[in-house]
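Asker: So, here come the structures, one by one.
Every number here is computed from the coordinates shown, using simple stated rules; none is lab data. Quick caveat: nothing in here was measured; it's all calculated off a predicted structure. Cβ atoms are built from the backbone, for glycine too; each structure is taken alone.
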Structure 1
Amino acid sequence: MTTLIKAHGSENQFFLLDQTQLTQPLTNQELTALAIKLCSPVTGILNGADGLLVINHATATDCLGQMRVINADGSEAKMCGNGLRTVSRYLAEKYDQTTFKVETLAASLQVHQAPDLAPHVPAFSVQIAPLSFAAAALPFHYHDLTTMMDARIPEFIADQRFTAVAVPNPHLISFVDHIEPAQLGQLGERLNAANPYFPEGVNVSFAEIRDTNRLFVRTYERGVGFTNACGTGMSATSLVFAQLYPKYFDSQRDVTVFNPGGLVKTHIDLATPLTESRIHLIGNATFTDKVTLDEVALHQADLRDAHSQSTGEESAYQEFVASVTV
């Protein structure tokens, strides 16, 4: 039998699959089929998820493991900040280590166990890198712009400014007085369908500045749609916030980023050039359920005999969320 873990970071929901425990790893085609079926709220289990996190042996000798991110639609992302925290917890417990590196498609990233956010709410800090503002890195095309930093793009939304950054997932960020979900959803859908601006799609985030080092961020995620939280989105938004709004940024303190699923903290070390800045994302790594399934059925994406058992951790996380002030 195989055990999968249902997990979340700020209610960004995932299934974790440790392929090193399998007799035969799944092929790329099998992983895509499994992610699409498992993550669907209709065909999946436990109300589906935003993605499937695949844990493999690392190819980099200085890493404890490798993480692949298969989105709910079957596409693959370079990185996932919320997901990396849950994978980090899994590897930490598996190998009894608290500080190590995890290999992702884009880079080997430093992670470490952080103090619990609350009783029974374990937390991890993960590095977010590499960073780029170059049009070719996202990629984006808009007239002759080589970077898009706090720019008015009337073709997107009139009277709103936008910044594009890859961390390494591509993000389009706009700071607003009040987030209009319908407006965010329309722009997210448009820029993730065939469009002349972002040929590979883009994660779109709107952010409200609530106070010094306090943000609220909502993200329309490429390959998923609206999510409760997007780790790389909150990280990218924090970096842009620190650069554009120094009046509200205290470099000596973490930034608290609220989201529909709770909150995270980011630590931003600004540098010149800006791409040399350091971002660390700190937040929960909650395991809500363990799912057992026959390995043959896993290869066939046959979930009919899957059995799940709650860990009881979600109630502790919800108590923590209820205790914080947005």
Structure 2
Amino acid sequence: MRVLITGITGMVGSHLAEYILTHHPDVEVHGLLRWRSPLDNIRSIYNDVSLHYAELRDLNSMIAMLEAVKPDRIFHLAAQSYVTTSFTSPADTLQTNVIGTTNLLDAIKILKLDPLIHICSSSEVYGQVTEDELPIRETNIFRPASPYAVSKVGEDMIAFQYFLSYGLKTIRTRMFTHTGPRRGDVFAESAFAKQIAEIEAGLIKNPVRVGNLDSIRTFSDVRDAVRGYWLLLEKCTPGEVYNIGGTQTMTIGEMLEMLKSMACCKIEHVVDEKLLRSSDVTLQIPDVSKFQNTTGWQAEIPVKKTLEDLLNYHRKRIARANMGDVK
């Protein structure tokens, strides 16, 4: 079996590649990346995967790459995934996430390939829900509150349309908040962890700068998420959409306090107005029963372990950088 992971150098893509190599060693793992993609996350598996340079926004490059790989399964994880950036670069976000996904699906159609295709949408498509809509089901209406969320609605719906119109075997997920080691430091929990590690190392001074701490999120670990993604293409039905998420719900402020309790010194924080969004999604609690009933998947890693590993990830990065400075 040949598996293609778009966005293999990201947090989720790299963990998924590691999961497949560890638990399914007979599977060929191929990864799509751009010429400027950082390779840090896949250094340990660089020689165990086949990497292909192509650009989602260039249909010709997608055709050439897919013709070379001819994958049996595709995990489409590549995206412009930072909500704040989508406000400053909305057209680029839409181009990457909607047109890029359309090019991927068009290339599959043009080449007459028949892979199972995981399309990674997002819980952000639901936007700001009301309390009577909790927990959020797959049938909830869309209220996208950012250009990123709009792009994920487009990606979600184009995948469904290509299933209906052309029979492409797309299966969509709407993943709720997931994090862990390698999380980009533009995301709240990773930004907090990085600042704490920098304060511990004496690189910056207190306080940690934060945004809205009242938002409610249900957290899951990226390593649980990728295990779920593998089960998705093993057991789920093309054309369907599935919520995936954890069971541990808390405010961003409570998550911050948990991280602060792990620090080696006293950590303070202050709200930075620049980190507040003009429109925000503050209530995300998923109903994942459809996915669990279909696959038997359960979130296993507690959020405390996830945050400890994320904090240690940043500590190790700082330590390595300091060793480099010494050299």
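Asker: For mean count of other Cβ atoms within 10 Å over residues 77-84, which of 1, 2 scores largest?
Answerer: 1
Asker: Out of 1, 2, which structure matches -13000 when helix-only ellipticity at 222 nm (-39500 (n - 2.57) for each DSSP H run of 4 or more, over all residues; to 500) is calculated? Intermediate results must be reported in sequence, preceding the final value.
Answerer: Numbers: 1: -6500; 2: -13000.
Comparing all candidates, it corresponds to 2.
Asker: Quick check on the output: 1.1 is distance in nm of label points 7 Å out along Cα→Cβ at positions 61 and 101, derived from one of 1, 2. Which one produced it? Display every interim value, and only then the final one.
Answerer: Details: 1: 1.1; 2: 2.0.
Source structure: 1.
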